[in-house]
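> What follows is a set of structures to go through.
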Structure 1
Amino acid sequence: MPTPFLHRRALLAAASALCLPAAVLAAGDPGAWPNAKPITWIVGFPPGGTVDVLTRVAARKLGEKTGQPVVVENRPGASGAIALQAAAKAAPDGYTLVTVPGPVLYATQPPEVGNELVAVGMLAQGPMVLVSGLPNAPAQMSDLIHAIKKDPAAWSYASSGSGTSQHLAGELFNVRAGTAMAHVPYKGGGQAVVDVVAAHIPLGMLGVTPVLQQIRSGKLKAYAVTTSYRIESLPDVPTMQEAGLKNYEAAQWYAVAAPRGVPAAAVQQLNAWVNEIAASADLQPALVASGSVAGKGSARDAQQFIASDNRKWKELAESSKLDIR
């Protein structure tokens, strides 16, 4: 029969175990999450864009925290919808993640956070930038707007896909500037920037990461960033409002999600890791390069933000008659 002292020790040990994160409890069990197999992290756009670069850094850090390989899988197409579908179909076991960039509006709604997917956390949020690779690009924003209005058929802009934050930012530009540029969607910002640098497309509304070096080298002219604040990596580039477009503000964000049904303990642990990664020194170079700020908050915070921001853009698209085709 155990002594009262040993019995009390056993009770205290059991009570302490209840307070430990799931990952700690599973540390000695090779079959328990996250020890059983590698984690797959899906990205809905090709390599090279902001969403891909941020995800790859975060995936490497997540692998260090879990002790398991984290494999980044690019599934581009349909403005990220193919990746969302793949994630929604995966087993809800905590071994599949997907980066959800937003806001994105779809003609046919794919799996979304709050329904088929559950939010894990917010990785980052930042601006887009309007650029041109034309050798005789207008000198400043007022000249650009004048040129577009003078010959609308000669002007179009590239984005990472239909309905994406970059597309929405471009259409908001049309509304605020009174222009009618045509939209040219690509399967990712990394692909779009090639044609913009070559001046096959006059303008690009793109994430900062794939165009930063071309701007710094002079191959691209940057007219303005879309947020209400300037960014560290492009301190001399004005905001849209500073460049003369009143009431203009647009940002793109990068959330992390998992299939609906993932155990709450795993979501909580993943959220803690995502917050640690977002605040880490390792992610800072990628954040600075993209002009982004680190995300933070609970999984519930992320889910509420995503729903609110998507709703805001849907309402703006309807009231302003934004063309998101």
Structure 2
Amino acid sequence: MVSLLPVSGLDDSQRDLFAGYVEVYAASGRSLFGDDHAAWGADELRVLEAKPDRRTLNVAAVGSDDTVVGAASVVLRLRDNPRAGFISLAVHPEHRRRGVGSRLLAWVEEQARQAGRSIFIVETEWRDRDTDSHGEGFAARHGYQPVQHTLRSTLRLPLDRAALADLERGSGHYALETSVDGIPDAWLENRAELQRRMSTDAPLGELQLEEEDWDAERVLDQYATILAMGRRVVETVARHLPSGRLVGYTQVQVSPETPTLGYQQDTLVVKEHRGHALGLRLKAANTAAVIEHLPQVTAIRTWNADDNTHMLAVNRRLGYEVDAHLCEWQKVLG
């Protein structure tokens, strides 16, 4: 008999239960990608759960022997996208096809409904040249529609520094600036605007997401969260010299859970300044900075919508190779 138990990483009395909850995600990732999997660490999830700009509701599926066999959560953002519930779900590979996933999904959907959410978003992933053998059928059976296909690509490091330097060169109207493990005060106002534009300018497929509300304080809070999780962060921005404004940025984070792997975060060049190879210059400069400041990193991983042809071309130019796929699924209540 499997029971569903709400669990919080912030409740010390549930430390063992939460550890089992986290391990289910790791086991699910290993079943798909082996040692090349990636999953959030317990300490990282605790930091995210404590953020005041969201509610995070977690549930563990526990077997009769007290083993955690499934895990799910729904994140309810409080500052923007008030209709959406962002769901994650995993069932331990040894306990699949027994209805555990369906019960977990029903639980998180009900929590989201009670909170007034009517758009549910969940992801599935699979290896390149394989099929989404578990996620596709499950999501479709529960009323979800595929709304965006994303390619996962990996860049192996180190790279030739001279070649990267050549890619960094470009128009004299723009200058590149890099920061490690922090953000200069002089960036904050423009950086907040770039983050807002990321929510409107980046390809979204058919995801029903709204423009996000960003200011300097929220950018500082984002950095505080990254550092509280024990992550390293390298960011490069592009400054338009005639106006003095930041017009593009790219960021890589490195988790203490996987210290040899960099996670590419956002990359954006605002529409008004595209056509100057700034995306390529930004990513080349930031990659060089990762190699210099975080020499233990042997790969950077990125995710891009399959219709983001420009950024995919930038990635190929740098040497990224596609190794997996991700699908965003969405259910909209009537």
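Bear in mind these aren't lab numbers, they're just calculated from the coordinates by the rules spelled out. In this text, all values refer to a predicted model and were calculated from it rather than measured experimentally. Cβ atoms are built from the backbone, for glycine too; each structure is taken alone.
> If relative contact order in percent (Cα under 8 Å, 6 or more apart) computes to 26, which of 1, 2 did it come from?
It must be structure 1, since only it matches.
> Something else now. Of the structures 1, 2, report the one carrying the highest value of mean count of other Cβ atoms within 10 Å over residues 68-75. Mind showing how you got there, number by number?
Details: 1: 16.6; 2: 25.1.
The structure with the largest value is 2.
> Out of 1, 2, which has the highest value for mean count of other Cβ atoms within 10 Å over residues 244-251? Intermediate results must be reported in sequence, preceding the final value.
On the way: 1: 16.5; 2: 20.9.
Comparing 1, 2, the top value of mean count of other Cβ atoms within 10 Å over residues 244-251 belongs to 2.
> If Cα extents along the principal axes in Å, for residues 180-307 alone is calculated from each of 1, 2, which structure is the one that comes out at 50, 30, 28?
Working through the options, I get structure 1.
> Matching task: 94, 38, 30 is the computed value of Cα extents along the principal axes in Å. Pick the structure from 1, 2. Let's see the in-between values first.
Working: 1: 94, 38, 30; 2: 66, 37, 37.
The correct label is 1.
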